[in-house]
1. For which of the structures 1, 2 does the calculation of helix-only ellipticity at 222 nm (-39500 (n - 2.57) for each DSSP H run of 4 or more, over all residues; to 500) return -27000?
2. Here relative contact order in percent (Cα under 8 Å, 6 or more apart) was calculated and came to 51; which of the structures 1, 2 was it taken from?
3. Which structure, out of 1, 2, was mean projected area of the Cα convex hull in nm² derived from, given a value of 5.4?
4. Which of the displayed structures (1, 2) returns the greatest value of distance in nm of label points 7 Å out along Cα→Cβ at positions 27 and 51 on calculation?
Structure 1
Amino acid sequence: MNLKDIRNLNITDLAQREKSLRKELFDMRQQSRMGKVEKPASFKTVRKEIAQILTVIKERKI
C-alpha cells in the first residue's frame, strides 16, 4: 500500500491496518526464530508501512 492510499483511509481503517500489520510482523518474527522466513526483506516494508500509518494518524490529530 502506498502513501496516497494510506492518506485516503479514515482513522478507524488506519488503526485496523496498523493492528493487522503488527500481527503480521509478530508472526514473521516467530517464523524467523524457527528459521522459516520466506522473504526477509518484508520486515523492512512492514515496519515502514506501520511508520507511515502512525505518521498520518498523528498528522490528522494535530
Structure 2
Amino acid sequence: MSEDKEILVIASKVKQYIRSRSDMNTSANVMAVLSDRIRALCDEAIDNARKDKRKTVKDRDIP
C-alpha cells in the first residue's frame, strides 16, 4: 500500500474484535490491507450502482 492512502478502519475496534474472537494480537499492517479491501468493495459497489443508473450506493451493491 502506498503511504498516501488513508486507513479506513478503526484500528482499536479491529484489534479488539480479533482479540475477543481468538485471543490473538493484530499486526499494524492488517489495517492497510483491510483498507485496500474496503476500497475494492466500495469501487465494485459504485460500479453496480452506476449500472443500475443510481446515484446512491445501496447494501445490495456490495458483493
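Read the figures in this text as sums done on the coordinates, not as results from a lab. It should be emphasised that the depicted structure is a prediction, and the values quoted were computed from it without experimental measurement. Cβ atoms are built from the backbone, for glycine too; each structure is taken alone.
1. Source structure for this number: 1.
2. Numbers: 1: 51; 2: 28.
The correct label is 1.
3. 2
4. Biggest value here belongs to 2.
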